[in-house]
Structure I
C-alpha cells in the first residue's frame, strides 16, 4: 500500500517536470508557477522514496548472502543497520504522505482580545502580545501592528498584528483559544490573586488569489481616529470601517495616518477572517479534518494557564507544564508547540492506519 502511494507520487512528480518544460516553452507563467509549487511539495517525498528503494534492495541482497557461507558473517553484520534505516525511512515517508494544511506555510494575523478580568485582562493581553512578538523575533519573523485598542493602563482591549515568515501558521495555529492568568494585579492593593483571561485567534494571511471578496459586498465607512481616551486626534477622516454585507463581519483600522493604508490593512484582516470562516465551513461539511483531540483552534477552548504565584505554565490540551514562567512569557513556547505538533501528527497517522 505504501509503495503504491509512493509510485503514484513519483509518477506525478515526473509528469510535473514534463509540464514545467512545456509551460516554459509556451510562456504560460501562471501555470509554470502552479506546477513549480506542486513539484516543490513532492521533492522530499521522491528523494526519500529513491533512498528507501536503494536500502530495500541492499537489504534483500544482504539477506540473500546469508545462504553463502563465505559471505554470511559480512551479511549478518550489515543487516541490522539496513533494517534500522529502512524502518526510519518508512516512518518518514508515512509522515510526508499525510495531508498537509494548505495554510501551514503562510504568514499570520494574530488577534488578541481581553476577556474576563477588567484592566488586568487588558494587561495580560499586552503580555501575550509581547510573548508572541518575542517568539517571532527568535524565529526571524517580522511583526507589525495592524490595529489596536488600548485601555490606558498599559493594556489592550484588542490587539491585531501580523507575523510575516514562512511557516508562521504551522507553529502559531496552536495558540488559538482562551489563555488564563492567575496573579496579583498591579492594581490590587490587598494582595489577592485574581484570575483573568484573554482570547487568541490565529488566522492565515491570504492573498486575493486565495479568496475573492467582490467590492460590491464591502461597505466602506470613514471616520476620524480617536485616542484611548476617546479624543479625536486627527482632523481628517483617516480611520476605516469595513462591513462585509453577506456575512456581517466588521473590521476597523485607524492606526495609520493614511486612509488608504488603513483600508488596505482592514481589507487584509477581513480577507483572513473570511478565509478562516470558509475553511471551517469546508472542514465541517466534508469532515475532512475532524477536531483534533489536542485542540488546534477552538477559540472557546481553555488551552493554557499562567500561574504566577507558582511560577508554572500548564497547557491543558497535552497536560504539559513548564516551571520557568519568565522564560515562557519571554517567548519560549516551543516546548508546547513541538508536543502539540507531534501529537497531532500521531493522531493523523493513526487515522490513516499507518
Structure II
C-alpha cells in the first residue's frame, strides 16, 4: 500500500479513537500493525514490540522494539515515529519505562487488541504508565478493516486466481494411491512455483475422513470411488485466498452425490442472499435452510462463512446469530458443508465481495462435481 493509504488509515483511526475517548491505541506484531503501519512483523515473539498510535492529530507514533528490528520498521512504515530500541539482555520493564517516561503522570486511556495483546505487553504498559486504563479497541480496529478498498479486493482476487490455477494443475495429477499428505504437498509445491505462500496447512480429507470438517491431511491413501475434500489457500503478497472444493475419484456413492447437490444448492442460495443491507445471519439462514429442508440439518455443524483479509479468519462472520449489516467492500467466505460420520463430507467454499448492488463471487472455479478419470 502507498504512503498516502497508510497515513489516511491512521488518521481515520485517530478520529475513531477520539470518538471513543481513547488517548492512544497500542499495536503489537500482526495484521493490525501491518494494516496501519506497513511494518512486516507478523507474529509476536519473546521480544516485545509495541507501537502506540495517538488520537491527537500530528502526534508521532511511539515505537518500542529490538534494535535489530528498527531498520526494517523504518523502511516499511511511512509514519512519523519516535523509536526506543533495546538489546538482548536489557530489562524490558526498564526499556518501556524509559521510552514512555514523558507520558507518565497523565490519566491515559489506551486501547489494545482484544484477541492479540498478550499479558506481557499489558504488564509492561501498566508498569511504565502507572494508572493507565487499558480497554478493548476491537471495535475501532474492526470498523476500518472490515470494508476492503478496491486495491485490497484486487489483491484477494489475484490470490484466488493463483489458487484456482494450482487446483486445476493438481487435479490433473491426483489419483488413487496418493496419500492426503502427498496431495497437500503437491498443491503447495505448485503454488510456490507460481509465487504463492500457503494461507494455512491444506486440509485434504479422503473418503470417510471428510466427515471431520477441520481434519488434517494424513497418510490415508486416496481410493477409487471416493470423494476428496480439499480446503486450501495461498497468499500473494499480503492477501490470501481460502477455497474448498470436493471432487470424486471416479463415480461416487449415490448418497454422497446427493449430498453434493444439496451443498451446491445451499452455496448458491447463500450467494444469492448477499447484498448491502442484508444481515450476516441472513446468509447463514439461506444456506442452512436448504440443508435443513433436505434433511441434513444436524450434519451442518459450523457457521456458513468468515471474513477474509489480511487474516484468513476475521470479521464479518456469517453465523446465525450475527446481526451485522453487510456493506459494500466486505469480503467473506461462503462455505456450507454436510459431514456424515462413516460416509464422508462435502464442502464448497467461495470468496465473496459485497458490491453496491449485491455480491460478486471472486472465486470462479466450477462448483459442479468433478469426477476425475485418473483412476
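Coordinate-derived values only; no laboratory data. It should be emphasised that the depicted structure is a prediction, and the values quoted were computed from it without experimental measurement. Cβ atoms are built from the backbone, for glycine too; each structure is taken alone.
Identify the structure, out of I, II, from whose coordinates distance in nm of label points 7 Å out along Cα→Cβ at positions 259 and 323 was calculated to give 3.6. The read-out comes from structure II. Assuming -0.84, -0.94, -1.13 is log10 I(q)/I(0) by the Debye sum over Cα atoms at q = 0.13, 0.14, 0.16 Å⁻¹, for residues 67-274 alone as calculated from a single structure, say which of I, II it is. Computing log10 I(q)/I(0) by the Debye sum over Cα atoms at q = 0.13, 0.14, 0.16 Å⁻¹, for residues 67-274 alone on every structure in I, II gives -0.84, -0.94, -1.13 only for I. When distance in nm of label points 7 Å out along Cα→Cβ at positions 171 and 315 is calculated, the result is 3.6; to which of the structures I, II does this value belong? Corresponding structure: II.
Which one of I, II has distance in nm of label points 7 Å out along Cα→Cβ at positions 75 and 131, as calculated from the coordinates, equal to 4.2? Label of the originating structure: II.
Given a value of 25.8, 94 for Rg and Dmax of the Cα atoms in Å, calculated from one of I, II, which structure does it belong to? Computing Rg and Dmax of the Cα atoms in Å on every structure in I, II gives 25.8, 94 only for I. Computing helix-only ellipticity at 222 nm (-39500 (n - 2.57) for each DSSP H run of 4 or more, over all residues; to 500) across structures I, II gives -11000 for structure II.
Which structure, out of I, II, was distance in nm of label points 7 Å out along Cα→Cβ at positions 19 and 35 calculated from, if the result is 0.8? The read-out comes from structure I.
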